[in-house]
Structure P
Amino acid sequence: KKRVLDAFLRGDNWKLVAQHNDMSLATARRVVTTVRTTRLPRGGFRPSKSKVTPEIRAALEQYLDKNCQYTLREMQTFVAADFAGTELSVQTIRRHILGMLYTVKQVRIEPATCNNNISKQNRREFTLKLKQHQDNGDYIVYYDETNFNVYCKRSFGRSKKGTRVTVVLPPSKGPNLQVQCAVSAEQGLVHYKLERGSIRMEQNALFVEEVYEAVKWSDMTTLPASARVVQHDDKTLLRLGPYSPMLNPIESCFSVLKARIKS
């Protein structure tokens, strides 16, 4: 095609060139008529023909940034109000939202005080103190407690078609099982204890003393937990601020433990 087009542009006999290159006359005539060796793209997305303009896509993103719980029909109403004469279907809005990498997830409640300035300052102070103990080579123990429902069950099971998946459990659940646990990077599991029902302050202080006895040969024990405990010269208690579970590695241990028990 390139040779035919070059011959045409030079004023030579392009038909003869097409014949010597085994090209049909119709194809050669289309090349010299359009002055192109390749065809224009067909189909695909055409911005000029799309009802969803970049401004509408930006508006959809603003709606979701303002309130992540807006439904597709609510956003359909917002678009009709903000862009006069534009009517989008729910399916179109859903398709474009997916194209912007927005997916449906379970809503998590975040308290208003979770990331305020006071909480951030408490996390910063805790992190600086913990980093100082790490630099000093101190023996650090992470301590926390969690509750666990011993009458737990899997969410899904198998049964014959037309029948329900049922499991027999006691009618009364009773008090939950409280798990107190202390871990360290050097030793792993340091100490643990199981309690029925709520853990009182005295029980909490007793557990901390048991942890201290388990590692009293260390230079210093740092426990990032909130407890009323007996003070020792070779022990420092770091209190973790509220809404800061990400600073306590033992939270990951609890999630693995519960998943293992459920399975």
Structure Q
Amino acid sequence: MLYERSPATAGVLSLIYPGLGHLYVGHLNIALAIQVAIYGSLISLGSMGWLSSFNGALLFFITFLAIYLFSIWHSARLAKQSDQYFQPKAYNSWWGYIGFVLAWQLGFSYLSYTNTSLLGVEVTIAKNAAMVPAIDPGEWVLINSRDKQVEPGDVVAFYTSEVDIVPSISRVVAVGGDRVSIIYGQVYRNGEIDMTTKVPEVLRRMDHSMSMEERMVPPGQIFVLGDFRDQSQDSRFFGTIPEKLMVGTVTDVLLSFDFGRLGQSVR
């Protein structure tokens, strides 16, 4: 049976999922090329370590948007230029379209799950004010999931337990083998003031922010504190964090209600 191809339908299908419109007009090769371009650019940027930076994430977004808009325009154009009568291919059915989407989505999900460092990036939201002023509550940040060789002063994302869903964010103040204490609001590491973890007095006025007896950090673990000491739940309360529960180092602010903070480096 012969059918006419609708430009509107082709455009809408590409709007739903890039490449579907081309599948609709019988161009499987272009549909596959579009998906290869999207996932290929994602994996390439990830393998180069660019996705964990704001500029790299922005570059992928622009690339994706360009491919996405091209997919909509080009599929509609092909439908308009096609013959009035179109012989449907074997994949021109709702099952074919759904299978196309699922094949790509499930395939990439499996690849990402079995190779967690494939993209080298994760994204999370700041759940509270623990890292003010470096990170405001509600901001989304980028995490370099390959960088787990941390040192005092680094801002990291981590799980407090293996059942956590959303990671917490704090600053590393000591690593395995270090001794750490708080005296008059100042962090001491191995008996000396650590200037890399110093915060303004206005952020450390409460008793639990002013004093902490010396603790030893076991090997393979880290001791973390929030920059807003008075409002932070950190290693003072739940103890040290095993390195295996660390997601990675926080790099940049990805999304914020304050547009002026977009792309701001987290230091």
Source structure (of P, Q) for FRET efficiency 1/(1 + (r/R0)^6) of positions 41 and 161 (r between Cβ atoms, R0 = 30 Å, to 0.05), computed value 0.05: P
Of the structures P, Q, the one that 0.95 was derived from, the read-out being FRET efficiency 1/(1 + (r/R0)^6) of positions 153 and 209 (r between Cβ atoms, R0 = 30 Å, to 0.05): Q
Comparison of P, Q - label where relative contact order in percent (Cα under 8 Å, 6 or more apart) is highest: Q
When distance in nm of label points 7 Å out along Cα→Cβ at positions 9 and 145 is computed for each of P, Q, the largest belongs to: P
Structure (P, Q) behind the derived value 1, 4, 8, 8, 8, 7, 7, 7, 7, 8, 7, 5, 4, 3, 3, 4, 4, 3, 2, 1, 0 of P(r) over Cα pairs in 5 Å bins from 0, in percent: P
Computed 16.7 for mean projected area of the Cα convex hull in nm², for residues 65-192 alone - originating structure among P, Q: P
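Which one of P, Q has Cα extents along the principal axes in Å, for residues 25-112 alone, as calculated from the coordinates, equal to 49, 27, 16?
On the way: P: 74, 28, 19; Q: 49, 27, 16.
Structure of origin is Q.
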When distance in nm of label points 7 Å out along Cα→Cβ at positions 73 and 89 is computed for each of P, Q, the largest belongs to: Q
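By the measure distance in nm of label points 7 Å out along Cα→Cβ at positions 17 and 121, tell me the structure among P, Q with the highest figure.
Biggest value here belongs to P.
Quick note: the coordinates plus some simple rules give every number you see, no bench work behind them. Everything quoted here is computed from the prediction, not taken from an experiment. Cβ atoms are built from the backbone, for glycine too; each structure is taken alone.
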